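Each value in this text was obtained by applying a stated rule to the coordinates, not by laboratory testing. From a predicted model like this one, the values you see are computed outputs, not experimental measurements. Cβ atoms are built from the backbone, for glycine too; each structure is taken alone.
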Structure 1
């Protein structure tokens, strides 16, 4: 274990900017999916009247998309603390579950775990 002090860089590492772009785009993606699901529920109610299963599935999917959009957006207001770095890391890893977001998540993760980013957040 090193006892050397490494102060935080004077300005945010570039990956922090790209993380914010990633978060906003993912939140918009989840909100767009929620809007499509809401439109299906509003404009095609006949498709949901035959059985209860599709209506429940639509509600659960819309709720999950709303939850993930909020989970992404809330990280934009976090302070520079070690727990915020971990939360952001988890948010990046959530992107591993989608084929569209996987390449961006991998690229972001490679730079996110670098020492200068950890130092920026105060992770030791």
Structure 2
């Protein structure tokens, strides 16, 4: 079970970006960075993003899918499309799972409208080249 106190920064960011209502309906997969992951951002980056609500919304949408994807649905390496409209690779390597460059440290936390995977870093949206 996920400890909500580990995600206070994520919850604050979702509220500031106006995305909390978005995730209240529909089915989603959220790759949730912990407070420690947000703390490892470069100095000033989080403060900037909390003011730049458009940038924060884009960053958070990069951590979400518009459908439920459990680890049982990740075989090998596959491209998934985020709510930001960008592709990220979800992959299984042995017994470990990854979302982009982030390791999934706690997987398959079932919610009423999808699934949450805890990840160890914050990912930045990078447009396809």
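Numbers at a glance
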read-out: Structure with the greatest value (metric Kirkwood radius over Cα pairs in Å, set 1, 2); value: 1
read-out: Which of 1, 2 yields 17.4 [mean count of other Cβ atoms within 10 Å over residues 26-33, calculated]; value: 1
read-out: For -23000 (helix-only ellipticity at 222 nm (-39500 (n - 2.57) for each DSSP H run of 4 or more, over all residues; to 500), calculated) the corresponding structure among 1, 2; value: 1
read-out: Per distance in nm of label points 7 Å out along Cα→Cβ at positions 58 and 82, the highest-valued of structures 1, 2; value: 1
read-out: Per distance in nm of label points 7 Å out along Cα→Cβ at positions 74 and 106, the highest-valued of structures 1, 2; value: 1
read-out: With mean count of other Cβ atoms within 10 Å over residues 66-73 derived as 14.2, matching label from 1, 2; value: 2
read-out: Relative contact order in percent (Cα under 8 Å, 6 or more apart) derived as 37 - corresponding label from 1, 2; value: 1
